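Next up: the structures, one after another.
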Structure P
Amino acid sequence: MTPEQEVNDAAEKANKLSQDVHELSKKVREFERKVKKQKRRERIMLFVSVLIGVIVGKILIHFGWLPTF
């Protein structure tokens, strides 16, 4: 193998690795975005469920169905 062929092969391998790294970094960014959305969704659901619980509790206390101490 001539030195030029070795250089060309090395350049092709480097180019392929660079493309692989680019693809993987895109996948990582997409996954991070999904995780961020999921965490936000979970926080919103927790807030809504606590809010509903407080409202229901206030209604039950108001009508005397939930004793207060």
Structure Q
Amino acid sequence: TLHGQTQVIEMPVTLMGEGEDPWGNYRAGFEGSTMLTLGDFGINMSDFPEVMHEVELYVTFEGIRQ
């Protein structure tokens, strides 16, 4: 959800590493990015031509096997 509008996005992710941590848990880390067009979320930047109309969303996350 951005600017009050919810959209489904797809983001390719890359496995950055995985393995057992010092406490005996199994962890995996990922990162990914995608471009978002602000107009798709109702954000109109036409009054500000010097401002980008797209932004890159970059995420990193880690999961622990339960």
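Laid out as a table, the results:
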quantity: Origin of the derived value 28, 26, 19, 15, 9, 3 (P(r) over Cα pairs in 10 Å bins from 0, in percent, for residues 8-47 alone; candidates P, Q); calculated: P
quantity: Comparison of P, Q by distance in nm of label points 7 Å out along Cα→Cβ at positions 40 and 56 - largest value held by; calculated: P
quantity: helix-only ellipticity at 222 nm (-39500 (n - 2.57) for each DSSP H run of 4 or more, over all residues; to 500) derived as 0 - corresponding label from P, Q; calculated: Q
quantity: Of the structures P, Q, the one that 54, 22, 17 was derived from, the read-out being Cα extents along the principal axes in Å; calculated: Q
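Throughout, read-outs are computed from the coordinates displayed, never taken from laboratory work. The shown structure was predicted, so the numbers you read here are calculated from the model rather than taken from an experiment. Cβ atoms are built from the backbone, for glycine too; each structure is taken alone.
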